[in-house]
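Every number here is computed from the coordinates shown, using simple stated rules; none is lab data. Just so it is clear, the model here is predicted, and its values are computed rather than measured. Cβ atoms are built from the backbone, for glycine too; each structure is taken alone.
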Structure I
Amino acid sequence: MPEARRLKAGRWRLYKTPGLYPMRDPGSGTIATFDSLEEARRWWRQFHPAEPPPSEAIKCARCGAYFGPTSSSTSYGGRYYHPQHAPQADAVRRRG
C-alpha cells in the first residue's frame, strides 16, 4: 500500500510500503512527483485501479516530520507524536 508525503518544496511523492521506496513513473522510469495530493491519487488510480488510493503518511502533530518504518510514535488526543514531543512529556519537563 502506498503512502503520500509532502516534500519540503511543497510537491508530493508516493512511496511503497513497507520500506518506503519512491514510486517511479512506468513510462519514463523517473521518480514521480506531483503538485497536489489529489493529482498523486489520480496518477495512482490510472496505474493501479483495483487498489485504494494512497493516503497521506502519518506525521508528528508537533514537528510535522513523517514517521519512518522504524520510528516509534505515541498517540494523544487523537493525534500522533514522537515520544519526546507528546504533550505529556512537555508537562513533565516544565514541572521539573
Structure II
Amino acid sequence: MNKLVKSDYMLKGMVEDFKKKPNAKLFNQIIGLKFKHIRLDKNITADAVVEDNKLYFSSVFDLYKFEKGIKTDVSKLFALQKYFKYDVVQLFERLN
C-alpha cells in the first residue's frame, strides 16, 4: 500500500470519527493529513513546499509537524491553501 492510498483511508476514517464526536485535536490532524494527501497526490516533495514557503515553514520538520496536526497554525493553513490552490471551504463543509 503506497502513502497516497494509506493517507486516503486514514483521512476517511478520521472524518467519520470527527462526525461522531468533534474534537479539536482530531480536527487539526484532519487538516494536516488533508494537505499531506494533496502534496502526495501532486507528487511534490516536502523540500519543495518548504523552499517555496520559507516565510511560514522554517524546515521540513516544521511542515511534518503541521501535517501531523501537532503545530497547526492558520497562517500555515492559508499559505498551503494558496500554494496547492485548494479551497478549504469544501473541507470545512464536509466536516459540518
Exercise. Out of I, II, which structure matches 15, 53, 29, 3 when P(r) over Cα pairs in 10 Å bins from 0, in percent is calculated?
Worked result: II
For this session: Using distance in nm of label points 7 Å out along Cα→Cβ at positions 32 and 48, single out the structure from I, II with the greatest value.
Result: II
Problem set entry | Answer label among I, II for the case where relative contact order in percent (Cα under 8 Å, 6 or more apart), calculated from the coordinates, equals 20 | I
Exercise. Given structures I, II, which gives the highest value for mean count of other Cβ atoms within 10 Å over residues 40-47?
Worked result: I
Problem set entry | Test item: helix-only ellipticity at 222 nm (-39500 (n - 2.57) for each DSSP H run of 4 or more, over all residues; to 500) calculated as -23000, pick one of I, II | II
